[in-house]
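Enquirer: Take a look at these structures.
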Structure I
């Protein structure tokens, strides 16, 4: 399996190199082409693959996708040894050409993909989660719609298992360990610290309810 991952990354780098030395294409075509290298983990429609710890990404805001890919590219995310999925994304992010707009093009393509319907996998106490979510409203909105002005992504439509994982990563410092490089992550780290392990499941269970209301 280790050799497969290395071979896969080598092929990824080779294809990106060849594709970026060819003739210029529109952003849409470029984004679609680059995204083909993401489908192994995130799926053809951006639906994600939990067994690979790859969340659903279809329809996420372009600004958020661009910001997170840039964080992986620059090493703000994906460097902690306990974040194996993040480290994989760090390697992929480093392979993108930020100066040749790969990040911008693929972000635009993924943002245009229709949102996918996701199964609820997290079980929690919805009423307690609703009470805890009140602390999230200022940034993420009453309906989990997100707020670009404060760098808060939408929570509805996100893989619930991924939300749980990231909240635990924020709590433990696996994510946002350097507040100077990741100020928005530092805010989330402080918020996540107020939740117990059960509280994490509770608030995500409530976000699942918001997601059902939106569908």
Structure II
């Protein structure tokens, strides 16, 4: 248990360092990272779908095509947000990180009624914790960056909560396919974590959603 936890922590630190290097050093490096992570996650998702639906070839092929378009959309939307502001990308990613952390911490501390049969470890208390923790990045970033100054605070709070909701739904969706496929992880590329998709399952839904929310609201 301790060894696995150490692997998770070290892998998380490594991923965050690589991510922030990509964000702040060069936009083309960030684009390459987006494409690489999308390619790896897409292949993990393909394998997951094959295990989930087995001999239903037409259904599998249809989901593969739709998911390919979705991952392309993920890359496009993420890069467009980055071009607007690297801080915006950090905010959105931080919402997902804190939302996941809040769900885990509050879920473990409080426990209580299960949220859904799709993912037995998730609780209603954990979900509430996810919403609360998703507001933490806003508290810090609103003090240090001008892009938040001209946006009404109520809008930012609503966006944070909405993106936390989307993050949780995305996580549950991938959990559904993992449960259907009878696997614990989507892959084994990340020590202590499993597959890359296991780590960005919420984010791949959140970033496209954030892009369209920005277009609609602002």
Structure III
């Protein structure tokens, strides 16, 4: 797969089939993850794959609880605004994303593969998120959809207990990535254009060019 196709089309794919992800594909995902840059080459990361239905079932109610908190706090104003004006383009897009995220909440126990990332001695996440993104790109190259969530940070203790993470070794939960074969289609995600979110030399100064449409394909 062309690297730009992977970069442009590795969007959040939350709705996935229950079909298992083969071990050979899992190997490629993990092996790509550990090739990512690591601060000081410390490689202070650990990855955990979850495909046991019993473990997924134990994690599902925890995820449902933290997502209820997310919707009721961080996104409450946006949800209320979108529901008040559902016909606007912004509301349509946001409510579409929320429905997709709600699907994950409702079907968490059925998602065939969960990819957890943990770091040690780096609460910033700078040493592990390149590896997590590598894993997501590798999944995309194998036709596996992925979507990252950090919502477990709101209630990590029961998560660590379910999956057996030692409490006295300094491992910090970074992210959980849901993985599976998607029911939807790959595509370039719509985004605000570069010139609306980028500056040059000083904050607020124009970047110097405009990109009205995605450069891929092109």
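Enquirer: In terms of relative contact order in percent (Cα under 8 Å, 6 or more apart), which of structures I, II, III is highest?
Expert: If we compare relative contact order in percent (Cα under 8 Å, 6 or more apart) over I, II, III, the biggest value is for III.
Enquirer: Match the computed value -17000 of helix-only ellipticity at 222 nm (-39500 (n - 2.57) for each DSSP H run of 4 or more, over all residues; to 500) to one of the structures I, II, III, and report its label.
Expert: I
A short reminder: the numbers here are calculations on the coordinates, not readings from a lab. Small disclaimer: the values here were computed from a predicted structure and weren't measured.
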